[in-house]
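Pasting the structures here.
Each value in this text was obtained by applying a stated rule to the coordinates, not by laboratory testing. Note that the coordinates shown come from a computational prediction; the quantities given were computed from them, not determined experimentally. Cβ atoms are built from the backbone, for glycine too; each structure is taken alone.
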Structure I
Amino acid sequence: MAWYDSAVFYHIYPLGLCGCDRENTGKEGHHFEKLKEWADHIQKINCTAIYIGPLFESVGHGYETTDYKRVDCRLGSNEEFKDYVKYCHKLGLRVIVDGVFNHVGRKFFAFEDVKEKREQSRYCSWFHRLDFGGNNEYNDGFCYDNWGGYNLLVKLNQQNPEVQQYLFDVVRFWVTEFDIDGIRLDAADVLDFRFMKALRQVANEVKEDFWLMGEVIHGDYSRWVNDDMLHSVTNYELHKGLYSGHNDHNYFEIAHSIKRLHDICRDRRLYTFLDNHDVNRIASKLNEKEHLPLVIMLLYTVYGIPSLYYGSEFGIEGKKENGSDWNLRPCLTLADYKTACQENRITKLCMRLGQLKKEYPELTDGQYKELLLTNRQFAFGRVLQNSAVVTALNCDDAPAVLEIHAPVSAEQAVDLLDGAEQFTYRDGMLKITLQPNSGTVLLLTDHA
């Protein structure tokens, strides 16, 4: 099994977490000691991998890259990041970074050359649909394809062999120089498929079990997740279901998404999350805050690769304002959450579920089996040979008694979270009493 199959990720947006200037003026910062403190915290709450990004030299928010081989000076130096990765590895944490390969910033060297030399630039073919008969808001005297309608994000021509080779050399440099363990491909849903297939070959060569995960929002995820391209993609479909299913008191939506995605992707593990640097915090999306433990239980126990976004283990809130994402990317100081680490029920729940993920292979390899489904109650098992882990949830404002046929013939049942008011296991039946807006995780096994 590859390391990422059983991983629990912790997602960091470093420019925000470290309180860096929003515009890069060239002033150097040194924040990797702070990031090491967070790495200690990440290990303590039983995450096993870090996705940190964007990381490399850029103009502003980090996704308008100007130098792929230099860590953003607002964060620190290449040597500091190299030391940080080594520190994480000693803690048993894998590290993946953002690969922003769809577009670059306007200060990227090849685009600067085009602005200066126009049609005579040897880099004209590096950019997608460059047209010297047009213009743009920067008055360049030409126009070009971008990402999302933003001309500060200049789209690369990924079909150009020179561009491909340049980006593949960047990946090799990141592995050789920093010893990273994988890449999250930004905007993978608009990357060229042939480029991603070639990138998979590079990934297979640079390091054993080097992981490629792509940002994909809509569509048939199996188009990207397969033996030829990516190992995983962001599971936006289930992300939507996790909060709207609770807001609508409709577990059918969540159960439908789980089954649909399993049918499409089969044994491919999708990157499952509650929030990230682009969407409102889960604590702000839920109509009832009492549902937060329920969605966290689902995050850790459905089939996939769970990921926590920094600060959400403390239940912090955050919403976009006036089209800006910066409220989603706050500067946090770990010392401010010392009490939360010890007493916050959400933090303790994440820690406990992370430990269960480490201890019970059922939560990684167990076959998904739906056991009970109503609008407001949901139970499913993760079955592995003669044992199973069962997740039972009640999103109703009233207590509920769930009667469930056990998915295996086991000797005993154990409440791993002590979340049930009471439960019995007799003659292959589980009877679980759950308080309003509560849930638990049980182990069915033949062993004491």
Structure II
Amino acid sequence: MDAFPIIFFIVVLLLLLTGYPVAFTLGGASIIFGLFTFGIEFFNLLPLRIWGIMNNYILIAVPLFIFMGVMFEKSGLAEDLLETMALLFGKLKGGLAISVLIVGAMLAAATGIVGATVVTMGVLSLPTMLKRGYNPKSACGIISASGTLGQIIPPSIVLVLLGSVLNISVGDLFMAAVIPGFILVALYLGWIILTTFLNPQNLPAMPKEELEIFRTRNMYKKIAGAFIAPVVLIIAVLGSIFAGVASPTEAAAIGALGATVLTLFRKKFSLKTLNEVMVQTTRLTSMAFLILVGASAFGLVFRGMGGDRYLTELISEIEPHHFLLIVMLIIFIAGFFIDFIEITFIIVPVVAPIFVHLGIDLLWVGILIAINLQTSFLTPPFGFALFYLKGVAPPSVKTSHIYKGIMPYVAIQLFALFLIILFPEIALWFPNFLKQ
């Protein structure tokens, strides 16, 4: 009987690797093994588990944050931000790359949706960077890496999902992610600066003529127009959470309304725009929740088979930090092949009780997992950020350019991950400070 949970887990993984839809693979395999484990009583247990998901107040934040991100994209503010930042830093070598990084960080804090950020910056900045003489590998690398910052910088969808799965406060996760997010931005910036010293021809400055035209045509008005609106939205969402005024779900509603108002003020709002935003929000939310339902069925059956007890006994002789490193390695490797939502709902619920048993802080673990999952967007062959960028890149940009360009940033993310493993206070200091 002890072998059944492992057989179940292996069967599910093999079915996933064959390419079947994740939600239906998890749900279908769970029903078959659930009937074998519980008998007909399984059909009384599963609806209760699904009803628990439907009643989860925290998960309401997911569609609201998605709506906010998609609506913000439609407002056109991302385009203004990129143009303004590019001209502000244009006289520096690597200035365009720095502007993409800063705008990527701001869009991460305003949207939290990796796909929208990568596509937006790919469409707007990649042709400009190539036209200005940027090396395709350098340009693709910084766009892809900056786009994935939405995975760790709050309000991040993955942090909301991790909070639900780990049964910890999403607000605490948001607070714990702030400093690691800034550290990643600083490390990316350091790499850009180092590249400009080592290979200045790869990241040239913008022509002086373009910069002069910008400075003589309402420069300060453009800067104010580009920065004020997104900063206000970020403060409204994150400020309300950190100040304890609103829960993450309530803050998500504020963000959704705020993004809609911004789009309205910029005269980009229409019934067609609203319909597109709602359709995209529904599609993304439905995908995530279908996987969540399937993963809940998987968790119910796996625990019913005694899988969590089996794993706890299996690792009872392992040091807690060794187990943590093993889990981080498994998640990193899984990120090469499956999506972050699937990893969150398949692997994390299995290992979470063991972390509790070992006395490891789940808040710290949540941040480590979030940074680890961020690499899944960049690691080939199935890194989604790479697909998003390739889909909007000019024909001259090859897939090999994108793959080679992201390698330094994957290494930077792994370095940040080990830094936070070695120094947990990087993640834990800020939430503890705000609670004093």
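Given a value of 12 for relative contact order in percent (Cα under 8 Å, 6 or more apart), point me to the structure among I, II it was derived from.
Derived from the structure labelled I.
I, II: which one has mean count of other Cβ atoms within 10 Å over residues 267-274, as calculated, at 12.4?
II
With helix-only ellipticity at 222 nm (-39500 (n - 2.57) for each DSSP H run of 4 or more, over all residues; to 500) coming out at -9000, pick the structure among I, II it was computed from.
I
Work out which structure the value 33 belongs to, where percent of Cα pairs over 30 Å apart, for residues 171-426 alone was derived from one of I, II.
This figure was derived from I.
Computing volume of the Cα convex hull per residue in Å³, for residues 123-194 alone gives 93 for which of I, II?
Checking each candidate, the match is II.
If Cα extents along the principal axes in Å computes to 80, 43, 41, which of I, II did it come from?
It must be structure I, since only it matches.
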